[in-house]
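For reference, the structures are reproduced in the following blocks.
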Structure I
Amino acid sequence: MTIAYISHSSCRRHDMGRGHPECPERLDAIKDQLIASGLMGLLQCHDAPAASDAELARAHSDAHIRNVRASSPASGIVHLDPDTAMCPDTLEAALHAAGAGILATNLVIGGKASGAFCAVRPPGHHATRGEAMGFCFFNNVAVAALHALEVHGLKRVAVVDFDVHHGNGTEDIFAGDDRVLMTGTFQHPFYPYSGTEHPAANMVNVPLAAGSGGTEFRRAFEEVCLPRLEAFAPEMIFFSAGFDAHAEDDMAMLRLVEADYAWVTRQVCGIASRHARGRIVSMLEGGYALSALGRSVVAHVTALTSAF
């Protein structure tokens, strides 16, 4: 069986303005590198559906969903916060980005794919239950995880977030929910300046100091994240796959390289094989140095394809 690759043309049309780092060219960089590597021909390609309001409402308040819809401009760009803006195509892109995780979950649980990578934007892990922020409108990984729990009836799912920024939105949605274990690393102190103050018991956050590289990253997973995942024995694992901790990404100050992303993917796939029937869905989050982003996704997806 193959890895599903899920995207949608609307995700390319979301544009927050000239010079914004979360730009449409991110998806071009990923696809170009997957084609150049020969991987694209091995992937099962799908167009993402649009998430419905009912699907979004598992993770978000009705007021938030209404606000995002109401903020969608007929022309130009409107800002929901200083970093997070909508153009006329943003709403459609955000709905399809969330819908990608739902389709991926259906394919993997239904045995139609051995795993999935969702190349979508806008990203999602900063979107809280009631607020858009940090380039994010809807929390794509939370929508997918809740679909697995509430539609497919799974009892335990895990979210592994290795973005350079803490997934504060995902934590806001899942803190205290014993069906979900969230774990991962992030640079601290750094935007959004969260994840270290009295986290809930199901939040296993490992902050890394600026300048940390692969040694510190792998130690954090070996000593903290992976043991907690093993003990939790999830029935499905979701990656919040941000690649902005790469050494070439000048928006942050961690020093990871492609081999680190391949390593952590293999480690988590091993846990998925032992406890989750190999079920993994990966959702794109950050990553703004275009060449490094493309190469890192190739390393991540290669590890996914070789795991099963």
Structure II
Amino acid sequence: MMDMSILIAMPNRDQQALKNELLAMDNGLDVRLWPDIGRADDIEFAVLWQHPEGLLGQLHRLRVAQSYGAGVEGILKDRDLRHNVHITRVCGSALQDSMSAYLAERIAAHNLPGRSIAETRVGLLGVGRLGLAAAQHLQSLGYQVTGWRRSAGALEGVPVMHGGEQLFALCADSDFVICLLPLTPATENMLNIHLFNHFRPDAWLINVGRGAHVVENDLIFALDNGLLRGATLDVTRVEPCPAQHPFRRHPAIESTEHTASITDPHEAAEVILSNYHNLQHSAPLLCRVDHKRGY
């Protein structure tokens, strides 16, 4: 069986660290680091994060585009992405654990004095792998947690609401609203004034999804006019958030600069190597993403 070359194209991440992890697991791999891609037609598997424009157009034999994180919007929006290229992402316990710990810390930091954990209601928008793990962790600490998804569906042990009207109802009944949604055309700009009008005045928003979920001017207006108490933003439309951005100066906004869930190179390498071998043997890929749904 002919081996495939793996390209790592992550200009803003430590590419060498990931290559080292992969080679430690299988020293026979042909792993290339952008921009030294070599012969492009050798590459059938690419690990991507904020990859350069035009790269996918060079990879005519690409079969798998593997995101280095949980998000895949950077891959999906690439106009050179072909429909027959499988999209996968990193998923694993390290990502889930760090996200769950982050959310528990931020809720504890911003809970109202005198309100017990048992009395605190958390509405979690997005109950995929990360969301479900976070919901279960917060439940284990004693919080009242309700999830929300766009379409109907049950989750073991976690109450779930769905659809537009139930989204408004959940926000109206939550002390903390957490956004862990994937970024898709249906969820972009979802955190807007129409939704903030349904928040409790003492509610706190935590966005660990993507910056484009938030209509920025709407959030500032909502905070200035008492529609909600405050917001923790781990993600912004431009990262890092510019020094002169209004979010930086607003007294009711906490910015944590994309620290909620950081990809562990070892865990990522395990997922990547499994998918590389699965592709070679025509086996199902781990953590595969649907092109149309975006998750």
Structure III
Amino acid sequence: MNAVEARGLSKRFGPKLALKDVSFDVRKGEIMGLLGPNGAGKTTTVRILTGILRPDSGSATVMGHDVLEEPLEIRRCIGYLPETPCLYERLTVEENLAFYGRLYDVPEEELRRRIRDLLALVGLKDRAGEKVGALSKGLKQRVAIVRALVHDPPVLILDQPTSDLDPASAKDIRGLIKELNRSGKTVLICTHNLTEAEELCDRIAIINEGCVLAVGKPGELVKDLEGSHHSFEISSFGSISKYLKVIEGLGGVLEVKQVGEDRAVVVLEDRKAISAVVRELILKGCDVLEVRMLRPGLEEVYMRLVRGP
């Protein structure tokens, strides 16, 4: 059984179709990323998974519970961190967490133990008595993550967990997410941060305009793109620009881009065609210094899927 399953989710807001037949799953024990630009449908998707919104069509389950038929069980299974977490700034850290824990009917003795242990996990053990309003944004985000964990759910859904944080705070939050995953939590992250997705996620679903465009491990997605074309950087002694027209018409050449006075990138259908490209350059008088194959990264995969080739 997968931790999360979404099948054919669609949702319309007035004339706008926000989700179009969205399907993916999250395996138990993994970190899964929903990667896409702002407005892609990420937040709408997780709001359906958490029971906040009802889909117009399709179905979804969390830990085997149907999001439409078993909303209370869904809430017990999920720890949800929205993009803008709600914390009561006039209450202390401990008071905030106790309030939310009681909403989930966590027994008082167990609640006190969980709060103590979770604050120690996120490095806030000594800040329990401080008012949330006095904390930095990064520390507030840690409190919000603890709030999502206080009822000990098996699944965490984090919407833009490092949004607007400084680099050091964002790094701390990513480290915390990894630690929570190692402790057994299944994690679904919504993000538009490519670096974050590549660092954290076991698998990624790329989503745009309400549609899931691709699902897979970052390395698999890159490999799929790499199989469709082959890019080489060619550098020369002196200017290379006057030689580029020579190779644009060669068989197998898809694209030629100058990227510097003495460098160009050549995109080929078949990597073996590079020998003909280099031979033609040399015959025309170009002093070729180096030929280097370029490996695509997740950014290139993302840009090609979201913006098109």
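Here are some notes:
- In this comparison of I, II, III, the computed figure 2.3 for distance in nm of label points 7 Å out along Cα→Cβ at positions 174 and 278 is attributed to I.
- Among candidates I, II, III, the computation of P(r) over Cα pairs in 20 Å bins from 0, in percent that gave 33, 53, 14, 0 used structure II.
- FRET efficiency 1/(1 + (r/R0)^6) of positions 30 and 270 (r between Cβ atoms, R0 = 30 Å, to 0.05) from the coordinates reads 0.25; which among I, II, III: III
- Among I, II, III, which structure scores highest (criterion: mean count of other Cβ atoms within 10 Å over residues 78-85): III
- Distance in nm of label points 7 Å out along Cα→Cβ at positions 102 and 230 - highest-scoring structure of I, II, III: III
Every read-out reported here was derived from the displayed coordinates using simple, explicitly stated rules and does not represent laboratory data. These numbers come from a predicted model, not from an experiment. Cβ atoms are built from the backbone, for glycine too; each structure is taken alone.
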